[in-house]
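What follows is a set of structures to go through.
No lab work stands behind these numbers, since they all come straight from the coordinates. Treat the numbers as computed from the prediction; the structure is a model and nothing was measured. Cβ atoms are built from the backbone, for glycine too; each structure is taken alone.
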Structure I
Amino acid sequence: ARAYAPPQSQTDNANLAHYDRACRLLHEGREQEAAEAFLHASKVAAQAYGPWHAYAVCSLLGAIHATGVLGWPAAARDRASGTARSAYYALGPDHPYTLLVRGEHARWIGLAGDVPGAVEATALLAQDYVRTMGAMVADTLSVRAEWAMWVGKSGDAAGAVRHFEPLVGDCRTALGENATVTLDAKNAYAHWVGVTGDVSRAAHLYGLLEGETRARYGSNSGYAASVRGRWEAWATRA
């Protein structure tokens, strides 16, 4: 929420306090309470600023996420669908918040079990991001990564590799070698290379990535540890 609308007043900070509380509950694994707290935060923000202010929208997205994490992915999908439809009519098809909510909807389409539907939804969303925001910005690159991930999850590992290989290059060019989006794309690319059967190359890519994530996040970070574990797993199979 702060990334979209940095607080400028005591009123802003007071409204964000509701959002922050919901985030803490979610982090603590108290998903039911978090979902209720996010809905409350959204109502408070809507009363203060209007229903499509960043604080209200991000709180709605938090409620959708908490609902899905509770084990109700279809409910999360349906709530995201309704929110995306409302955003379309209130803000227009190209508004950043409309696109943001569509991304959440696409995610829960897949997590609710309709992987081909998620592939289609993210493909259309990626096209709209390229058209409205440009091909080489972080948000567009992240959506392209989501699209590639669902292609892989649909059973087309080679297709995922074909998506991720140029995406990694674009991330490097636009954001740099050690940007979070770039490292995530490298991680996914290495994974799908391994899934296609090229185990040695996957191990090699993860070996390179392990050094990069260690330098970026530190040896004791969870992300670096995850990459190290994947490197060791693929190296064992190579």
Structure II
Amino acid sequence: MDKINYHLQQESLSEQVYLELKRIKPKLLTHDEQLNFYWNASLLYYISSNHYRALHYIEEFEDASRSPDLDTSFQLLKYFIYAEYDTTISNELFAKLIESDTSMNCLTCISDVANFELKHKKFQILASYFIPGVGTMSAGKPVKGIISLSLNVLSAFAIVYTIQNQLWLNTFAWGTNLMGKFYTGNIRLATKVIAEKEMIKKKELAQTCELQIRFIMQRYPLAFTIR
């Protein structure tokens, strides 16, 4: 425990502190030491995005606390962890948080970011199958969309021209090679551009959400227990 406390005091979250966590045998600790260990372990694993182990230790903390009414910081950490696993339980925890403080309502931004999807995304991609370039243009890249449309239209005209002039070898080359590349390239381009646009919007939402979470963290800090 002393080594873990030392790392936490130094604000060192290196691999060494996680190795120390694995060496600890909670059953050999006093009750207060167990509570400190479970809380710190849960918070450490949540920070490192190991939500499975974070969930294990937050449940151990709850069992060891022997209290039906734990503070808001505990409820908040538990909500963050369960939000990665169980929507039903996380919704129940969220309802409790709202009851204790209505400002917690801003935490809905977490699910908003996680579930965000551009409107008409599937339609835009589908449109690219029927009219090359349309999906790319509707995603905010008109130049790339026009180029994609032009290449496909020119390829179609080239195929018609070779057929009219009975240039069967050229028809085969355009139809199976260039036309195929331009057409499938148009779909890949539309999918990529739409995904990039979605990611940019998602990052903007995440930045706003981060500010809202910081506000909550200032009121209910999730701090390590060092003794």
- Item | Among I, II, structure where distance in nm of label points 7 Å out along Cα→Cβ at positions 33 and 81 as derived comes to 2.1 | II
- Query: I, II: which one has relative contact order in percent (Cα under 8 Å, 6 or more apart), as calculated, at 9?
  - Reply: I
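For the read-out distance in nm of label points 7 Å out along Cα→Cβ at positions 9 and 185, a value of 6.4 was computed from one structure; give its label from I, II. Mind showing how you got there, number by number?
On the way: I: 4.0; II: 6.4.
Derived from II, not from the others.
Can you spot which of I, II the value -27500 was calculated from, given it is helix-only ellipticity at 222 nm (-39500 (n - 2.57) for each DSSP H run of 4 or more, over all residues; to 500)? Walk me through the numbers before you get to the answer.
Details: I: -27500; II: -23500.
Value -27500 for helix-only ellipticity at 222 nm (-39500 (n - 2.57) for each DSSP H run of 4 or more, over all residues; to 500) corresponds to I out of I, II.
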- Which structure, out of I, II, was distance in nm of label points 7 Å out along Cα→Cβ at positions 105 and 129 derived from, given a value of 1.6? I
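With FRET efficiency 1/(1 + (r/R0)^6) of positions 65 and 153 (r between Cβ atoms, R0 = 30 Å, to 0.05) computed per structure, which member of I, II shows the largest figure?
Working: I: 0.95; II: 0.00.
The maximum falls on structure I.
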- Message: As an exercise: P(r) over Cα pairs in 5 Å bins from 0, in percent, calculated from one structure in I, II, equals 1, 6, 11, 11, 11, 9, 8, 7, 6, 6, 6, 5, 4, 3, 2, 1, 1, 0, 0. Which structure is it?
- Response: II
